[in-house]
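Alright, structures below, take your time with them.
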Structure P
C-alpha cells in the first residue's frame with residue numbers, strides 16, 4: 001500500500017499534508033525518471049482551487065529542473081488530461097485536483113502514457129524519493145534544462161472530441177449544468193451550446209475558494225430545484241475535476257451512478273453493443289440496480305470501492321461499461337477514466353434516440369433505501385474476524401433475505417468500520433445497521 005498516493009492520487013490539505021515541496025520533488029523525479037533516454041514531455045492540468053496555481057508552478061519547476069518540458073493545459077478536467085496524454089504521446093500526465101473535496105484540500109493525480117492511473121511500482125519509487133530513501137536525482141544544466149509550454153490547444157482538442165461524440169442535435173432541449181465552480185466552468189456550456197441546447201448554468205463563477213461549496217455532484221439539491229423551477233428537460237452536475245457526473249430528471253429526481261449504469265448498459269444491450277460483457281459495479285452499488293440488471297438479463301461484476309478497481313476489472317475482462325454510485329462512469333470505447341462530460345453526452349444520446357424522458361428511462365429500477373454509519377473501533381481487523389460480529393451480520397442478512405443486504409467494510413485511512421444496509425424501508429435499514437453496531441459495542445470494540 002502506498003504511503004502518500006491513494007486510489008486517486010496524493011491528496012491532503014494544501015501545504016499541510018501535501019506541500020509545495022512535495023510537488024516540486026514529484027516533478028523532479030518524473031522529469032528524471034521518464035527522461036533517462038529522451039526528452040521527457042509531461043502535460044499538466046489543474047482545477048480552480050487557489051492552491052492549484054501554486055502546485056502547477058512547483059511541478060513545472062521540478063520537471064524543467066530535471067530536463068523535462070512541461071505542457072500546461074491550465075484549468076481543465078481530469079479526463080481531458082487523460083485524453084491528451086494518450087492521444088499526444090506524452091510520457092505522463094498530471095492533474096492537480098482534490099476532486100470533490102473542499103477548496104483547502106488539493107491533490108496530485110498521475111496518469112501514465114496510456115491515459116490510465118499511474119502504475120503502483122512507479123508510485124512507490126516516487127515515495128522512496130520523497131522520503132529521501134533513494135537518493136538524489138541530477139539537475140539539468142545548460143541546454144538540457146526544460147521549458148514550460150502553453151498547451152491550451154490540447155484542451156480545445158478535447159472539447160472538439162466531446163462534441164464529435166454526440167449523435168444528435170440538442171436543439172429544443174433545455175439542459176441545466178451545475179459546474180461546481182470547478183474544472184467545467186467554461187468547458188461544459190461551450191460543449192452544450194455548440195450542440196444546440198438551450199443551456200442553463202449554475203455555479204460557474206469560481207473564485208478559488210468556492211469549488212464544490214454547496215454545489216456540484218456532492219450537493220445535488222441545488223440543481224434539483226433549478227431544473228424544476230426553470231422547467232428543464234434534464235440537468236447534469238459535475239464535481240471539481242469533472243470525472244463524475246450525476247443527473248437530474250425533468251421532475252427533479254436524482255439519477256445517480258447506479259441508474260446511469262442501468263440506463264446506458266440497457267441501451268448498449270438493446271443495440272448489440274454489450275455482447276457477452278458485463279456491467280462493472282462496486283460493492284456499494286444499490287441492490288435495486290442488481291435486481292433490474294437481473295430482470296434485463298444483463299450480467300455484472302462487483303469490485304472494491306474506487307474507480308481504479310472498476311477500470312482494472314474492465315481492462316482485464318474486456319468489459320465496456322462500469323462505474324460507481326457517486327457518478328464515476330467509465331465507457332471503455334471512449335475513455336480510460338471516468339468522464340463527467342462524456343457521461344452527460346451519452347445520457348443525452350439515450351434520451352434523444354429513444355425519444356423519451358430521463359424519468360421514464362429510470363422506471364425499471366427501484367432504488368432501495370440505503371443507510372451507512374461509520375463506527376470508530378479499536379482494531380478493524382479484530383472486529384471483522386470476531387465470531388459474534390460475523391454472527392450478527394449473518395443473522396441480519398438472513399432476516400432481510402432477498403429484499404435487502406448488509407455490508408461491513410473498513411476505511412482505508414481511519415480507524416473506522418463502515419456499516420451499510422439496504423432494505424425496502426428506512427426503518428428496516430436502521431434496525432439492520434444498529435443490530436451489527438450493537439454486537440460491536442457489546443464486545444467493547446467501539447471507541448466513544
Structure Q
C-alpha cells in the first residue's frame with residue numbers, strides 16, 4: 001500500500017486515489033469517517049497544486065491530506081463528537097480555530113473521523129456509527145477515543161490526523177496501530193471550537209505515520225514561539241519501573257527491552273528511576289471519581305435526561321462523575337497543582353521518561369465480553385498515558401518494530417514541562433538512530 005504522506009504526487013492525484021478507495025470499499029469506510037468533504041477537498045487540492053507549481057506554497061502543510069476528529073466545529077454542521085444529535089444541538093456558527101488554521105495553511109481536509117462517543121473511552125468502540133477494526137488485525141480493537149483518526153492514517157486515507165487527547169486518546173490508538181501519536185502540552189494548541197470532555201485535561205494532538213509531518217503541523221497550529229532545540233548526544237532516559245509496568249504482556253515487554261537496548265547501543269544513558277510515590281498519586285486522589293468524569297458529567301447534564309441516546313458504557317462512566325462530591329473534586333484540583341512541581345523537580349536531571357505507551361497489544365473484541373471486561377481493558381489502556389495528562393507533560397508514542405507478528409507496540413517518551421519542541425527533537429533522533437524504534 002502506498003504511503004500518501006511520503007508521496008511526491010500532486011495533491012489532486014493523491015486525493016483522487018483516496019476517494020476512489022473509499023468509493024470502492026463495500027462499506028465506504030463508514031466506520032472510519034462520519035463525514036467526507038469530497039467536493040471541498042478536491043477544490044483545496046487543486047488550489048494547492050496551482051500554488052506549488054507557481055512556487056507559492058503556503059507552508060509545510062500545503063497540499064497535505066488531513067482528517068479531523070468529529071469533535072472539531074465546522075461551520076454549518078452539527079458537531080457529533082461520536083454521539084447522536086439531539087433537537088437542541090445546533091450547527092456550528094464558525095470553524096474551530098484548528099480547522100481555520102489548517103485551511104489557511106493549505107491543508108486538504110478530507111473528512112471528519114469516527115470516535116468513541118464524546119471521547120470518553122480508550123477502547124475506540126462506537127455503537128452508533130460503527131467501530132473501525134485495528135489496522136493490523138481486524139479481530140482487535142482500534143483504541144480510542146481517536147479511533148477513526150488513527151485508522152484513516154493507517155489505511156493511507158490521510159497523511160495526518162488531528163485528534164484530541166484527554167487521557168491518551170491520541171497515543172493509545174497510535175500505539176495499537178503502529179503509528180506516531182503526539183500529545184503536546186495542554187494549552188499549546190487552541191481548543192476553541194472543540195467539543196469538550198474535560199475542561200482541565202483536554203488537549204489537541206496529532207497522529208501520523210512519521211514524525212516530520214507532526215512537527216510541521218505543530219509549527220502551524222501551536223502557540224509556541226520557541227525555536228527547535230537540538231537534543232544532547234547522550235540523552236538521559238529515565239525508566240519509571242513499578243506501577244506503570246504492571247500487567248505488561250510478554251510481547252510488549254520483549255519489544256520494549258529491545259528498544260532500550262538499541263538506545264544504549266547508540267550511547268544514550270538509560271537508567272531505572274523510582275517515581276511510584278508521585279506517579280501513583282493521580283489514581284489515589286481519584287479513587288472516588290476522576291476529574292474527567294466529573295467535568296464530562298457537568299457538560300452532559302441535560303443530555304443525560306434521555307439515557308437512551310448514550311452508549312451504555314459511556315453513560316455508566318458519566319454517572320460516576322455525577323456522584324463525585326464537590327469537596328473531593330476541588331481537593332483533586334488543589335493537590336494536582338501541588339504535585340506538578342514535585343514531578344518537575346524529580347525529573348529535572350533527565351531529558352525524558354520512557355515506558356510502553358500501553359502495557360498490552362490491542363485486545364481482541366472477544367476479550368471485551370463478560371461482566372467488567374470493558375472496564376478492566378479500558379482502565380489498563382488509559383493508565384500510562386493518562387498520568388501525563390494529569391501532570392500536563394508533553395508525550396509522544398513511537399511505534400516499536402517487532403519481529404514476532406503479535407501486534408503493534410508503542411513506546412512513550414515524556415518530556416519536561418514546556419519542552420515540546422525539545423521532545424520532538426529527541427523523538428526524531430531516536431527514530432533515525434535506533435532499529436527497534438520503527439522509522
Structure R
C-alpha cells in the first residue's frame with residue numbers, strides 16, 4: 001500500500017486524515033497529468049474526468065475541491081452527483097473519460113470519506129500513477145502550473161451519465177420481476193437514487209428502507225454492515241427476498257424469504273453453480289479471497305467447481321479474473337464481480353443476477369443456498385497505532401502458530417492488516433464455534449495489549 005492510497009483509495013476521517021486541501025491537490029495532479037498525456041499523444045481536446053459522490057456531508061466539499069483542482073490544471077470535470085461507485089466505473093469506460101473519481105468511504109461511518117480513482121478502462125487506478133500523486137502530495141515533485149485564459153477547464157453537469165447507467169442495468173434484466181416482493185436497504189447511501197427505480201422498472205413490488213439520506217446517517221444501523229435490520233424487515237413484511245447495499249453500492253448482501261442472511265460466499269456459490277449449469281463458468285473457476293469460508297470450498301468441491309484465492313480486496317480478485325479470463329469472483333463481504341458485465345463489484349447488478357437465478361430456477365433463495373454449510377467464524381478487529389509493527393512481532397507469530405496447532409486440519413486462522421482502516425483483523429474458522437472464539441481471542445488480546453489504540 002502507498003502512503004495515502006490503500007487497497008480501495010485514499011480514505012480517512014474527513015478534514016483530519018483526508019482534507020479538502022488533499023482533494024484539491026489530487027485534482028490538480030490528475031488534471032495536469034491527463035492534460036499532458038493528451039498533448040503527448042498529439043490531441044488538442046481537453047482531458048475529461050468524471051466525478052461521482054455518495055451522500056456523506058463531506059462529499060460535497062470534496063467534490064468541489066477536486067473539481068477546482070482539475071479545472072485549475074486545464075481539464076474538464078464532469079459531475080455525476082450522488083451515484084454509485086460501479087456507475088462511475090461504467091460511465092468512465094463507455095463514455096471515453098480519461099479518469100473516473102468516486103468520493104466515498106464505502107461502508108465506513110459518515111465522518112470518514114475517501115477518494116477512489118478509476119482508470120479509463122473502468123478498473124482500479126494504476127499503482128505507478130498513484131505513487132506519483134503521493135509524491136506530489138508530499139511536495140517531492142515540481143509545482144504544477146496553473147492553466148490560464150482559454151486553457152482553464154470547466155465543470156459540466158453530467159447526471160445523464162448516471163441515467164444511462166440505470167438504463168444499462170435495466171437492460172440486463174432477462175425476466176420480469178412482476179409479482180415478486182423485494183426489500184431494498186439502501187444504507188442511506190448511493191443506492192438511494194438508483195436501486196428502487198431499477199427494480200420498479202423491471203416490475204418488482206419494492207419495499208425500501210434507509211433511503212432518506214441526510215448526510216449524517218449513511219451506513220448508520222443500515223445496509224450490508226447491519227444486515228439484521230433488513231432481515232427483520234423481510235420477515236415483518238413477508239417479502240420474497242431482500243437486498244442490502246453499502247454506502248457506495250459496490251457490495252450487496254441478501255436475505256432470503258425466511259429472513260436468513262445470504263453472505264457473499266452464498267452468492268458466489270449460487271451464481272457459480274448457475275453459470276456452470278449454463279456452460280458459462282469460464283475455466284470452471286470462481287475467484288475468491290482468503291477470507292472466504294471453508295464451507296464454500298467444500299461445497300464447490302462437492303459440485304465440481306474449481307476456485308482460486310487472492311489477497312483481500314476486489315481489485316486483486318478482478319486482476320486475477322482478467323489474467324485468467326474468469327467470469328465470476330468476489331468477497332464474502334458482498335463485492336461480487338461479473339466480468340462479462342462490469343469491471344468492479346456492483347451491488348445492484350449482483351441483486352439483479354440473483355433475481356434472474358431465482359426466477360429461472362423457480363426456487364426460493366433458501367432452497368438455492370441450502371447445499372452450502374458455513375463453518376463457524378469469529379472475526380475480531382483490533383484498532384492499532386501502527387499496522388506494520390504487528391506484521392513481524394515474534395510473540396504474535398508464536399500465538400498464531402499455537403492456534404494453528406490447536407485447529408489442525410479442521411480449521412484455520414488468518415491475521416491480516418485492513419487495507420482501509422488502522423485495524424488488524426483476526427479471523428478464525430473451525431467446526432466448533434467455542435474453539436473459534438478461544439483461538440481468535442488468544443491472538444487478538446496480544447495484538448491489543450502490545451499495539452492497540454488504548455496504549456497510545
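Bear in mind these aren't lab numbers, they're just calculated from the coordinates by the rules spelled out. Because the structure is predicted, anything quoted here is derived from the model rather than measured. Cβ atoms are built from the backbone, for glycine too; each structure is taken alone.
General observations
- Comparison of P, Q, R - label where distance in nm of label points 7 Å out along Cα→Cβ at positions 191 and 239 is highest: Q
- Structures P, Q, R, by distance in nm of label points 7 Å out along Cα→Cβ at positions 47 and 335: label with the highest value: Q
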